[in-house]
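Given below, in the form of structure tokens, are the structures.
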Structure 1
Amino acid sequence: MKESYQKLLRNNREWAKSELAKDKTFFEKLSAGQSPEYLWIGCSDSRVPANDVTGTKPGEIFVHRNIANVVIQTDMNLLSVLYFAVDILKVKHVIVCGHYGCGGVNAAMQNKDFGFVNNWLRSIKEVYAKHKRELESINNIEMREEKLVELNVIEQVNNLAKTRIVQRAWKNSSLQIHGWVYDCKKGLLKDLKHEMSRIEDLEKIFRYNL
């Protein structure tokens, strides 16, 4: 047990040594502050690290992760991250990224009782219910799951657009929201071509008079 976590500390020292070998001022510059252009809202799955799959360095991408990259209007954690990224850091792009083979999406497709997690999975089940006809026309379960991963990302992009934080940014500056999916089998990101960048992209009932 001890050896397992001690490995992380050793890795850290090796990483720091490697970065200093490339640039002696690396950590000095990093500690001075951050000005990322992107906010990444992704899944907590350990196979989808934002910096690695996008090839970005520390300081280049602000990250929030939760089970199945869900945007819930009452999630104060996510809303706080969104506010800080948009209002304080002035990011230009918010990326919602799901991934094929997502355990949260897979669980949401089942009728099994997952205890406390049921509360979190409900929003994904609602995405399923909304698109039930399209999803259940797909007989292959794996392909149906992949389609739900994509639809879930699209719905979460829509949910972001419904927030006051995003709509205020659209009024005062430029901000784009993108929906992507990561393919763990290929290591590639897929752009779902679902993008929102102005309040007119949103159904009128959800628009605030700011």
Structure 2
Amino acid sequence: MREVEDVQALVTASGASRIFGLSSGALVALRAALATPALDRVALYEPPLSVDGSAPVDWLPRFDHEIATGRTASALVTALKGLQTEPLFGRFPRFVLAPLLTVGSRVRREVPEDAVPAAALIPTLRFDMRIIAEMADTAEEYAALRARVLLLGGVKSPAYLGVALKKLATVLPDAQSITLPGLGHSGPEDDGAPLVVAEALRDFFAAR
């Protein structure tokens, strides 16, 4: 996996021994740790590791078609409804959400000149799904991981993410699990509770 090679290059250059990953980034961190003995502490927030088909992928054909036909707002709605990580998107019908996102993407905001437009990032969700597909049903392989692992999740997240965390907790030789009240999949992000997640990470990485 190219992403693992990128992480290994950073570890070699920086001398890092600890890593944190969120969502598909958590999958990359997990795989990188298995292949990189220098990483001795690994914190993962809700890796979407598919266990017996637990991760939803049936929305991908529609997503790909909408991207191919230039309907990026509709594609984003499809992805967020499919992944179930944004509760708000589950409460409103598609015909309401897609126009709102289209209008929102056209509103000028104060952003750096070199910032990538949000609409340009939507097609990259396909790369996240490629990682999920590549790592599906690989949980048992992480029994060989010797790093200490912190498994983090929120109580408001979709059930399939909890399935992944529970599976990893049974497989990993040295794992600690923390479920954070009030948080969902975006817990570590600005629209979640990053300070709460940061406190758990600080305690884990600082412990002897």
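Remarks
- Label whose coordinates, when distance in nm of label points 7 Å out along Cα→Cβ at positions 64 and 192 is calculated, return 1.7 (choices 1, 2): 1
- For relative contact order in percent (Cα under 8 Å, 6 or more apart) computed as 20, the structure of 1, 2 it came from: 1
- Which entry (1, 2) yields the derived value 0.40 for FRET efficiency 1/(1 + (r/R0)^6) of positions 56 and 136 (r between Cβ atoms, R0 = 35 Å, to 0.05): 1
- In this comparison of 1, 2, the computed figure 1.6 for distance in nm of label points 7 Å out along Cα→Cβ at positions 160 and 184 is attributed to 2.
- Structure responsible for 3.4, with distance in nm of label points 7 Å out along Cα→Cβ at positions 8 and 72 calculated and labels 1, 2 on offer: 2
- Test item: mean projected area of the Cα convex hull in nm² calculated as 14.8, pick one of 1, 2: 1
- Highest-scoring label, criterion being mean count of other Cβ atoms within 10 Å over residues 32-39, among 1, 2: 2
- Among 1, 2, which structure scores highest (criterion: distance in nm of label points 7 Å out along Cα→Cβ at positions 120 and 152): 2
Values in this text are rule-based calculations from the coordinates and carry no lab data. What you see is a predicted model; the values in this text were computed from it and never measured. Cβ atoms are built from the backbone, for glycine too; each structure is taken alone.
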